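Laboratory data are not the source of any read-out in this text; all were calculated from the coordinates shown. Computed from a predicted model, the values in this text were never measured in an experiment. Cβ atoms are built from the backbone, for glycine too; each structure is taken alone.
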Structure I
Amino acid sequence: MTFQGEQSTNPIVLKDLGAPYGVVIASVEPESPASRAGLQGGDVITAVNGNPVKTGDELVDAITRAPLGSKVEITYVRDRKERNARVIIEAREQVFSGNSRTAGSSPSEQSSSLKFGLNVETLSPERARQLGLPGQRGVVVAGLDPGGFAEDIGFAQGDVIVEVNQKGVESSGDLRRELAGLQAGGEVVFKVLRRDQDRGWLTMFLAGKVPS
C-alpha cells in the first residue's frame, strides 16, 4: 500500500472524494494484506482502529504500532461512502511497499488546454495494451509547458488522465470540453494513472485552482 506524500492529503482532492480528511492510497500490492482486505488505489483512509489519521506519518505510525499477526480496523472512503476493512498486519514491507513520506474541438476548447499547460493525445486501444492497461480509456500527457499550471500541480509526461472532477474522459476532445467548462478560480481535481518503475501503475489525484 503506497501514498504520495503531500498529494495524498491535498484538501481539494479530499473534498472531491467526499472525505473530511485522510490519506489517499496510490496503489495496493496484489496479494498483499491490504489487497486481500479489499482496499484499492484511490481509497481514502480516514481512521485506524477508530483513531483518525490525517497525514501519511499518522497512518504509517498507526500500522507500525500494531503487533505482527494482529488485525486492524481500517475506515476508508470510496465513492463518497464510508466503509470498513480488517487488515492483518504481516511484515511491514508487505503493508507499505516502496512508500515515500515526502513527497475535434472548438477554439475555446483548444485554448483551455493551452491555458492549463497540457499537451495531450487520446489513449488508443493499441497503446493501452502496450502500456499494460488493456481496456483502459483516457488521455495521455504527451508534454507539459514549463512553469505552467499542469506542471505546478504535479503532472508528469506519460500520465494518463481518466477523470476531471469525477467526470470520465475518454479522448482529448472530452478533456478539452471539460477544461473549457471550468470557472477561473474554481477547484479542479484530475484523477490520473502514473507508471512507477517499482510499483506499476499508481492511482493519483492532482488538484489546484483553475487559472484565469
Structure II
Amino acid sequence: MEGRILIISMEILVALVATITYSKYRHNNLRYFLWYVWGVVLIELLGTGWSSYVQTSNLWIYNSLVILQFPLLVLWYRKFLTSPRTRRALIWLIATFLIFAIINSWGFQTFWEEFQSFNFILGAICLIISIFLYFNEVLHTEKILIIQRGLLFWVSVGFLFFYASAIPIMIMGNFLHHNGWVYNVFLLILNIILHICFLIGLLWGKKKYN
C-alpha cells in the first residue's frame, strides 16, 4: 500500500510540474503530455477509491487504461514523425493491438476479473517500436544535437526504460498472479525512474528545443 501511495504521489507531482511548466511546450504536440499525466492521475485515484470504498475489483479500470493508453501514446508519437511510410506503420500497429485486445478479452484474460498482462506486453512493444522509429528519424536530422534538452527526449527515455523493463516483469507476474514482494518492488523502482525522467524533461528542458 505504501508503494502505491508513493507512485500516486509522484504522478501528482509530475502533473503539477507539467501544469506549472506548460508554457514551455504548449506551442506544439507536446501539449498533449499534460492531458496524459493528469489522465493517469485521475485513473489512479479512481482505481484506488474504487477498491477502498466500493470494495470490489478495480482491475477493469486498469485494463481500460491499458487498452486506451497505448494506442493514444502511439498516435502521439506518430505526430512527431514525418515519413508517410512510418506513420502508416504506426496505424497498423494500433489496429493490431486493438484487435488483439478484443480477442484476449473474449478468449484468454477476462476483462473484469484479471489484469490483462498480454495486452500490456503487446502495447508496450508497440510503444517501444514507436519510440525507436522516432529516434531513428531524429538521428538523420540536426535535432540530434539538441534533443537532450527537449521534453520529448526525456519522456521517451523514461518510457523506454520503464516498458522494456516491465515486459519481463509482467511475464514473471503471470506466475506470481501480479502480486508479491519482488513484483511490487520492481514496479515501484521502475515507476520512480520513469517519473524522475519526466521531471528532468519538464524542469531542465528549454522551450526553444521542444
log10 I(q)/I(0) by the Debye sum over Cα atoms at q = 0.10, 0.13, 0.14, 0.16 Å⁻¹, calculated, reads -0.45, -0.73, -0.84, -1.04; among I, II the input was structure I
From the coordinates of one of I, II, helix-only ellipticity at 222 nm (-39500 (n - 2.57) for each DSSP H run of 4 or more, over all residues; to 500) came out at -25500; that one is structure II
Value 12.4 of mean count of other Cβ atoms within 10 Å over residues 129-136 was derived from the coordinates of, among I, II, structure I
